[in-house]
Structure 1
Amino acid sequence: MSRQSRDAGKEIQGKSDLVDWFKKSCKPAGEQLVGVEHEKPPFYRQHGHAPVPYRGTEGRSGLYDFLEKMVKENGWAPGYEKDKLIELEKDHVGWSLEPGGQMETSGAPVKNVHQTAEETDARIAEAIEVAKSLGIGMLALAYHPTHNGDHMPEMPKSRYAAWRELMEKNHALHGTDGASCTSAVQVNLGYESEEDMVKMVRVALSLQPIATALFANSPFSEGKPSGYQSTRSEVLHNYMEGRYGFMLPVAFEEGFGFEKFVDYALNMPLLGIYKDGVFVDVKGATFADFMEGKLEACPDRKPTFADWENHLNTIWPEVRLRRFLEMRGADNGPAEMIKALPAFWVGLLYDKQSLNAAYDMVC
């Protein structure tokens, strides 16, 4: 679940607005926060441990029932697309549905890893209690051990339908497996300046394979050993070339900074845009085309920062640059693993001595 910034509805007048959008995200070291997001694939505790659909059948609960119970009994605020309940929010924490029904928790930005640990324990305990009352469990694995993407339930988000169509059209190597069968843990950290961002991105990208190996937790696929310690990583690295699970080559080019990244993202094809609350195909047009009024779907509309944020959310490198950095390459696992990952990245990237030493080593 990606929370949009306060200026989300503001129209973008030119490229300089996008560069400034990143510059305004810089914060002094004393104001830097830590955020953690993690995904959990739900399953029925009985009925063959099958994946859980949005709407249950034959007397079984579905994910809608989980969300509704969180609203009615635990005080979460509901979020809808059209008339479908698809996400929750409370105290800057979010729950949302991923393409295959994975439940994603987006933690509140907090001051230190002790607080991320407390929040992780609280959110997992709450989810398990509510899910258990509905006959649902949550897997502590990063790849569905028995089902492939063709047999995973579909969630009622219009952008997911658009993504499935795109994957089929482009013959994605693993079909819908990458979106529907994978579950990751993500750590979000801020940056002080453009120079700080460049160092952090380059170090994080260079060391991400180590984090993937340390936290590997997905050795099964379709009911048998897959041959990989992290099936999730293998699938995503061979998924949608140049868009999913890649190392962001532009980050290592000379002169990399906010403007160079903006140029890169402007020329990346859009997966779609939201029009009247529905995600629609734009036939391979880029964000630069959008800014020039060249989209057939909405030729008279200027893009907003909400459109920009949605576009960045459809580019999935191992480290993603937004108004903060997302380290995205670790497998989902039990609570102990989830709590350890932010400590790994905070120690490397927020401690300047560690960051500079690592930068000298890898760059």
Structure 2
Amino acid sequence: MQVRVIGGGVVGLATALELSRSGAEVTVHAATPAARPASWAAAGLLMPIPPWALPAPLETLAEGCAAAYSGWVAELAEETGADLGWTRNGLVILRPDPEQIAAASLWARRTRRSIEQVDASRVAQLDAAVAAEDALWVADCAQVRNPRLLKTLRAALDARGVAVIEDAPVIRIAVEGEWLRGVVTAQGVCAAEIVVICAGAWSGTLGEGFPLPPVRPVRGQMLLYHLAEGAPRRNVLGAGRYLVPRGDGHVLCGSTVEEVGFDDATTPEAAELLRQSAAGLAPVLAGLAPVRQWSGLRAGSPDGLPFIGAHPELAGLYFNTGQFRNGILLAPGSARLLADLVLGREPWLDPAPFRLAGRMGPTTSGDAQA
């Protein structure tokens, strides 16, 4: 089976790896209009923000991914010898209101997770750098170094002989009548039996004459701090912002959620907003200048669910996109589910909530590249 995967982010590379491991002949088209995929710009936190806010089908997918993540990362590390920076350092959720406490309790019962309501003194014991206030404590929250994950997935594909094309962006899907022919690049048509679109925010721009999923770009900006000593050790969430410490003095603060189309510029307004949030979550960051600011374009969907499965009209065309803020977390489970559907295996998870039928946008003509 000849498969072309469009997308060089974590979801695309994980999908390509899963298909290759299952015996498919895979080629990846990794070029995107952005300097880096949203996967690079992410924080690598392996828990939704906040944990209890996902639609039920997505929560099931997320919990399955979280449970399998350490094993997935260990397998990648064994294949490549890489250190992906996976660590379980917990999540402190500051200043929860009664509604959030109730929602967190229900989430913990649904998912059989442990969540503890703690006071300021307990927070100080957990992490002296974090604002000492009442909080919720989720001990089993983990993170991964997402840039390392990207490099490791690429190394695993290289080791398997999977071609990753970075200098020929896909212009559109090649269709003849009702038949899929492959993909179109500046060099011409590249034939394929199966095409899987994992192009993130650009996934809805690659069609001509047939409907595509209504994926939209949502900008997220982040700051990076560095402390010589005394950096937070725990992941921290409060008022919609979060801190993710890397264990080497670097601390990420994110993120904004901005509906600005395909504009991936950073702004001083967002920087100031994030600086204020960082200081409120960890006073040690107050007055400290960030060392870097960046942005990424996430792939949003109208109903908050990703699109995973076959195109309802065009045989051979599949999608794995729309993971929004949870692409790093959902990558292994989304990749496995997509591969199950492509290869005719029994799906590991009910795919019905993520199917494209009934969720498509209008017929479009796309001229963006991915």
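Bear in mind these aren't lab numbers, they're just calculated from the coordinates by the rules spelled out. Please read these numbers as outputs of a predicted model, since none were measured by experiment. Cβ atoms are built from the backbone, for glycine too; each structure is taken alone.
Looking across 1, 2, the calculation of P(r) over Cα pairs in 20 Å bins from 0, in percent that yields 30, 56, 13, 0 traces back to 2.
One of 1, 2 was used to calculate distance in nm of label points 7 Å out along Cα→Cβ at positions 261 and 277, giving 2.4; which? This value belongs to structure 2.
Work out which structure the value 2.1 belongs to, where distance in nm of label points 7 Å out along Cα→Cβ at positions 21 and 269 was derived from one of 1, 2. That value comes from structure 1. Of the structures labelled 1, 2, which one yields -9000 when helix-only ellipticity at 222 nm (-39500 (n - 2.57) for each DSSP H run of 4 or more, over all residues; to 500) is computed from its coordinates? Derived from the structure labelled 2.
Among the shown structures 1, 2, from which was the value 3.0 of distance in nm of label points 7 Å out along Cα→Cβ at positions 93 and 245 calculated? Going through each structure in turn, the value belongs to 1.
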